[in-house]
Structures are given as C-alpha cells and as structure tokens.
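Down below are the structures I want you to see.
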Structure P
C-alpha cells in the first residue's frame, strides 16, 4: 500500500490524495507536521517538500503530486504491481 507523507494546509497533498482516491488506489496518510518521526524520515531521504509518496519503503514517484499526475494508467499499474 502507498504511503503519502503530507502536511496540513498543503494543496498539492490534497490533490495527490484526491487523485489516488479517484483511481481507487489505497493509501495511508502520514502528516509530517503531526509526526516528528515521519518528518525526520522525509528529511533524511533528502526531501524538502510534500507530498512524498512511498511504496514498500521506496520512493514511488519523483515530484509528488506532479509526478503522480504524469503517470499513465499503465505506468501506475506497473509500478503498483512491482511489490505485490
């Protein structure tokens, strides 16, 4: 299952979650402004922006919402099936 690292009042985070919901892709959300361990993880991975989307502990797509929105249906299915 995807993990979306987000924070409150983040329009790109909302867009990413809406897109995943629209495509019926399950995800869990972790808000880095409410979870210091998650914030530390995101920073240690070299990210300075959210959302960051992970699958199986690995970055799912570069670029957060913008990267996610550029994936075709086939690319999404292929990336999701890698860890199934």
Structure Q
C-alpha cells in the first residue's frame, strides 16, 4: 500500500483493503493545517492512520511547509512523535 498526495483534493490517500483512508489538509502560505483523518471502519486498528499521517507529515516537511495539527488524530500522533513538532 502506497500513500499518495492528491493535491487537487488537498489530501493524502491510502487505499486499504476496505476502501480509502484520507488525511485532509488546508494550505495557506507555507503552512498545511491537517483537519481530518479517516480510515474505513473495517480497517481501523491496523496502523493505517499512523502510516498515512507519517507519510503525509514527512512529505509536507520535504516540501518546505510547516505543519499545524487541527485533527485529533494528528495531534495525538505528533505528541507521540515529537520530531514533527514545529
């Protein structure tokens, strides 16, 4: 499974066994605010959201954007992984 960046829809996507997991963001200037993360119910608890968010944050950083967490899952992920705190 590969995480892809769907810039047209302002989100990162991960195709899972039961559908599409997404991490949605809003972009302003040099900041991406992650507003929502969703995984198909049948795929929850399998680490898909963590993988999706990790790849999204890594790519956001590589692209030169600051990260602002507004989604509760992204907030919790960044607390567990302080290397993403700006």
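Observations on the structure shown:
- Origin of the derived value 11.2, 30 (Rg and Dmax of the Cα atoms in Å, for residues 15-54 alone; candidates P, Q): P
- Given -12500 for helix-only ellipticity at 222 nm (-39500 (n - 2.57) for each DSSP H run of 4 or more, over all residues; to 500), calculated: source structure among P, Q: P
- Among P, Q, which structure scores highest (criterion: distance in nm of label points 7 Å out along Cα→Cβ at positions 31 and 47): Q
- For mean count of other Cβ atoms within 10 Å over residues 23-30, the highest value in the series P, Q is held by structure Q.
- Taking relative contact order in percent (Cα under 8 Å, 6 or more apart) as the measure, the highest value among P, Q is held by P.
None of the figures in this text is laboratory data; all of them are computed from the coordinates on show. Quantities reported herein were computed from a predicted structural model and do not represent experimental measurements. Cβ atoms are built from the backbone, for glycine too; each structure is taken alone.
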